[in-house]
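In the part that follows, the structures are each spelled out as structure tokens.
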Structure P
Amino acid sequence: MKVMVFGAGGAIGRRIVNEAVDRGHEVIAVHRTQPDTSRAGVTVVAGDVRDPAALLEREQPDAVVSAVGAAAGTAPSPDYAVYLDAAQALVESLRSLGDQAPRLVAVGGAGSLNAGPGLKLIDTPQFPAQFRDEALAQARALDFYRGVSDVRWTYVSPAALIEPGTRTGRYRTGTDDLLVDEHGHSHISMEDYSAALIDELEQPQAIGRRMTVAS
């Protein structure tokens, strides 16, 4: 496939790009600026996820991945609005392409997962307060996607903890409930998350809904 990845310079975006290329897919890596790259199979372009129409029309990908993030630590403050803005702009642009529009897979957050009856993960005492605003912004994007029926989308939520690690290729999938292990832990490496996302691109199981993945 020809896969366009927005947010390709981020921690998860880079791993998604590498996973796709390692499997033989052609990747269009979209950055806010256009850095140099020597990776075979990757074409790097400058682009803005809030204005993707011309880029999508020009490159004509088979699938689009939105791995954009709020860039925590940037001045004057993280851009949490980017999650909903990206969702709206990508859906609008894909709609304009009609029935031949590529599929959209969005890197999502874990905060909106169910952690118990009537309880979201974001509302548990264990959820870090510093991530609450970002989690709420990611949840608003998911709410928007859930109102979309004319674009093929999938929203991929990670486990409660996602961090750099080892690619094992082993993971579990779910829908809206937080996945935990026998010790009550919820974790996945960025590498296994990326493998799960590309697996979903190659063999669709969750079109029009959220899926979650955990080790």
Structure Q
Amino acid sequence: MREVGRLLAQGRDADIFEYGDDLVLRRSRDGASQVQEANVLRYASEQGLSVPHVAEVIEDGRALVMERINGPTMIDAASKRPWKIGTFGRILSELHDAVHRVEAPEFLGPAPAGTGSALLHLDLHPLNVMLSSRGPIIIDWTNACAGDPRVDVALTWALIASGQLSGGIIERGLATFGRSILLNRFLAGRNLENLRPALEEVIAWKVKDPNLSEVECSKMLDLL
């Protein structure tokens, strides 16, 4: 088996290693199977969605080898090109719509809030969109499920609005302004009153997440 290269990224639940010039290896920290995510990525690709291409699943299902995406995350691009934040908000909204036009495969379970049969990413925010030479690529499909598209949109709304900002007073002020633009463009054209019930369900579920800080939970509750 090919030697795993240097560590490229450390996520909350998995690490990414280089695996040659065009591939990366994603390995779960707790040894959890990567087969489900591989199946979701293959299915999403077959439906025409922009996702990393899967090469193989190895190590008895514990590691996923897939296309290496060269390019920044949307959040990194926004920090370097703040004049494009509004455009990024629109692109994020369009990516949501593209995902939700796809019927969820039978092997996916239901979302933790709401009911429906559309494909949901359930973590589709600027950190999980990479801007590559072939366009925006949606990564990290670990939470994919079947459900109501409003749940996916509401969750992204809550996550963007509640994210903690770093830096000094000026940096945080600028970031707050940029976040407002991003969120307004993401939600533009959507019926917010129609989203409210989903937002309430999502926040009631999400504030129980032990990975969220008290500040993040408080900001989410402020949305209600």
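When mean projected area of the Cα convex hull in nm², for residues 67-154 alone is calculated for each of the structures P, Q, which structure yields the highest value?
P
So P(r) over Cα pairs in 5 Å bins from 0, in percent, for residues 27-90 alone, computed for just one structure, reads 4, 15, 25, 25, 18, 10, 4, 0; which one of P, Q is that?
Source structure: P.
On distance in nm of label points 7 Å out along Cα→Cβ at positions 59 and 187, which of the structures labelled P, Q is highest?
Top value of distance in nm of label points 7 Å out along Cα→Cβ at positions 59 and 187, among P, Q, belongs to structure Q.
Tell me which of P, Q gives -13000 when you compute helix-only ellipticity at 222 nm (-39500 (n - 2.57) for each DSSP H run of 4 or more, over all residues; to 500).
This figure was derived from Q.
Once percent of Cα pairs over 20 Å apart is calculated for every structure in P, Q, which label goes with the largest value?
Top value of percent of Cα pairs over 20 Å apart, among P, Q, belongs to structure Q.
Coordinate-derived values only; no laboratory data. The structure displayed is predicted, hence computed values, not measured ones. Cβ atoms are built from the backbone, for glycine too; each structure is taken alone.
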